[in-house]
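Each reported figure results from applying straightforward, stated rules to the coordinates on display, with no laboratory input. Not measured: the values here are computed from a predicted model. Cβ atoms are built from the backbone, for glycine too; each structure is taken alone.
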Structure P
Amino acid sequence: MKASRYLLVSPIVLLLAAGGYTAYWFATARSLEAGLNKWADQRRAQGYDLTWRDERVGGFPFAFRIALTDASIARGNSYRVAVPEIVGSASPLDLSRWRIEAAQGGAGRAQGFEADIAAQSLSGAVTLGGDASTLDVSAREVSGAGAEAGEIAGHFTLPRHAPASHRDLGLAASVQLYHLTLPKPVKALGDTIETFAVDVDVMGGLPKGDWRQALTAWRDDGGTVELRQGKVQWGALRLEAKGTVALDSDMQPTAALRASIVDQGALVDAAVEAGMLKPKNAPLVKLVLDFLAKDGPDGRKRLSAPVTLQDRKLAVGRAEIGKVPPIEWK
C-alpha cells in the first residue's frame, strides 16, 4: 500500500515542480524583456542612442538567452558601435552574471578617427553587483585604418553611483592589445607592437555631449586619469610607467609619470623619425639617457626616470625628447 501510494504521489510532485518552474521561467523571461527596455530608455535619457531591429528571449528550460539583431549604441558624435547580432545568456540560478557573444563580430567609429574599426568576433561577460558592475570584453581579429590586431581585451568596473566629484572613481579599466601590426613601420621599432597594456582609474564623471564638451567639463571639474600600470613591448623597446594624466587649458594631455625603459635609444630614434626631435639633437639626448641608465637583472641597460608631458613637450628626466603633435578634438 505504501509503495503504491509513493508511486502515485511522486509523479504529482514532479509535475507540480515542473509546472512551478515553467511558470517562474516565463514570468522571469517577461520581466527580463521589460527590464531590458526600461534600461534602454534610461540610457537614452542619459544621451545614448540605443537601437535594435528585433529582440528574442529564449533558452528554456536551462538558461535565459536574450538575442538582439542589428543592434547599435552611439553617443552623439563621440562614437558608434554596431553588431549584426548580440546574445546574452545567464543561468536561472544566477541572473547577476551574463555571458555576451557577438559571433558575427561588429564595427565602430570614434570621433577623431577617419576609418571604421571592425572585429571578426566579440565576446565578454557582465557581472551586476551591488556597489559596482563589471564588464569583460574580448575582440579578435581587429582591423582599421590599415592596422590589424590579433586581440584587444578589456576589463571595466563601473560604480553603481555616478561620481560626485573628481575625487570619486568614475571608471576603472584594464585594456590589453596584442600583436598590433601597423600600416607603416617605424624604422627604429618595427611594424608590430607585441603588447600594449594599461590599468587606469578615471577620476570624476564624464558628462553628456561630444568628446570636446564632455572632456572640457570633466577637466574643469578636476578630472584625472590615474595610470596604475602601463606596459609597451615594441621591437627592442620595453617601457613600463605609472602616474597621472590630465588635460591642460588647451585640451592637450599633460602627464607626470615614473617610467622604466629598456632601449631608450630606440625611443629617441623614433622621436626623430616622427619629427618630434631634430636629428642633430639626438646624439646628445642619447648620451644623457645612456648615462642615467643602469644594468638590469637581465644584463640589459634599464633607465628609471620621471617622464613628463607639459605644453606638448615630452621629457625623460631632464632630456627633452621632443614636442608631440596636438590633438584636434573635432
Structure Q
Amino acid sequence: MANQKLINYIKQSLEKGNSQEQIWEELKQAGWQEKSLKRGFQELGLLEMDVLPGIGDLLERIFQVYKDKFWTLVGILLPPFLLGWIGYGVWWLLSLVGVINKISLSLENTSGLILLLFLILFGLIFFVVLIIAGLWAQIALLCAIREKEQDIGIKEAFRRGWHKIISYYWISILSTFLVLGAFLLFFIPGIILAIWFSLALYILIAEDKNGTSALFRSKQLVSGKWWTVFWRQLLISLMVMGVGMVVSFIPWGRNLAGLVTTPFIHIFGFLLYQDLKRFKKDPYFEQPKTATKLKFILMAVAGYLLPAAAITVWLVF
C-alpha cells in the first residue's frame, strides 16, 4: 500500500490542475523514491503496471496494511470468536453440574425427554447463529480491507457486509464443490482449480460478482500468472503455518492464532487481486457460457463418482 500522504498529495495536485509529469518531478525533487512513486500512481490508476510487483514489495504492503488496520480487523473477528467460547462455556458448565448425565439417566421420563429436546433445539439454533456470525465477520473483514484507505471502522464494515452473506456462502459452497471434486479426480485438477478460483471472494466484495461469475472472473485474472499466484500462496501459507506453530506454544495461543493470522491471509489475497487486476489492465469480463459451466460441474461430479465406483468394484469383486 502506498503512503497515504503521497496518495492524498497526488489527488490534491491533480485537482489543482497540475499534470502527472509535474507532480512526479515535484515529488522526486522532494526526496520520494521512484518505487514509492510508481506504487502511488499505480494505486490511483495513473500508471500502468508492466510487471507484477515482486514478493518483497507485496509482503511490505501486507505488513503495512496489517499494522495500520490491526485493531480494526481483529475487532471484526472478535464477535464470532467470543460467541464460540460462550457456547463452549455453557456446555462445560452443564457438564460440570451434571445436567448432561442426569438427562441421559432420565430419558424414560417425559421431563427428561423434553429437556433433551430443548437442549438439542437450543444447540442447533446456536450453531446456525455461530455460522452466520462467522460468515458475517469474514465479509466485514474483507470490506474493511477493501476500504483500507478510508478507515471505515468495525460497525460500518459489518453494515456493508450484511447483504453479501448469502452470496459469500454460495460462492464458498460452489468453489468447494468444484475444487474438491477435481481433487478426487486425480488430485492435480483440484490444485489447478483451487488457484484459479482463489480470488473469487475478493471479487465478490470488490466487483459485486456472484456465483460462477466470481469464480470465472478469478480464473480470468489468474490465467497466464498461475505459477506466480501458486508460489505466492504457498509462501504465505508456510508463513502462516509457521506463525501458528510458534503461537501455539503460548498459553491459549492455539485458540488466538486465527485472530492473528486470518487478517494477514485476507490482506494478501486482496492485494494480490488488485495487483493482477492492474496488471491485466482490468480486461473485459464475459459471462461464462452454459457449456463452460457444465464442463466444470461434470468434472467435479466425475470426481465424486470415481471413488464410489472404485469402492463398489472392490466390494463386488
With helix-only ellipticity at 222 nm (-39500 (n - 2.57) for each DSSP H run of 4 or more, over all residues; to 500) derived as -7500, matching label from P, Q: P
Quick one: Rg and Dmax of the Cα atoms in Å came out at 24.4, 86 when computed from one of P, Q, so which one is it? Q
Given a value of 8 for relative contact order in percent (Cα under 8 Å, 6 or more apart), calculated from one of P, Q, which structure does it belong to? P
Taking distance in nm of label points 7 Å out along Cα→Cβ at positions 289 and 305 from the coordinates of each of P, Q, which one would give 2.3? Q
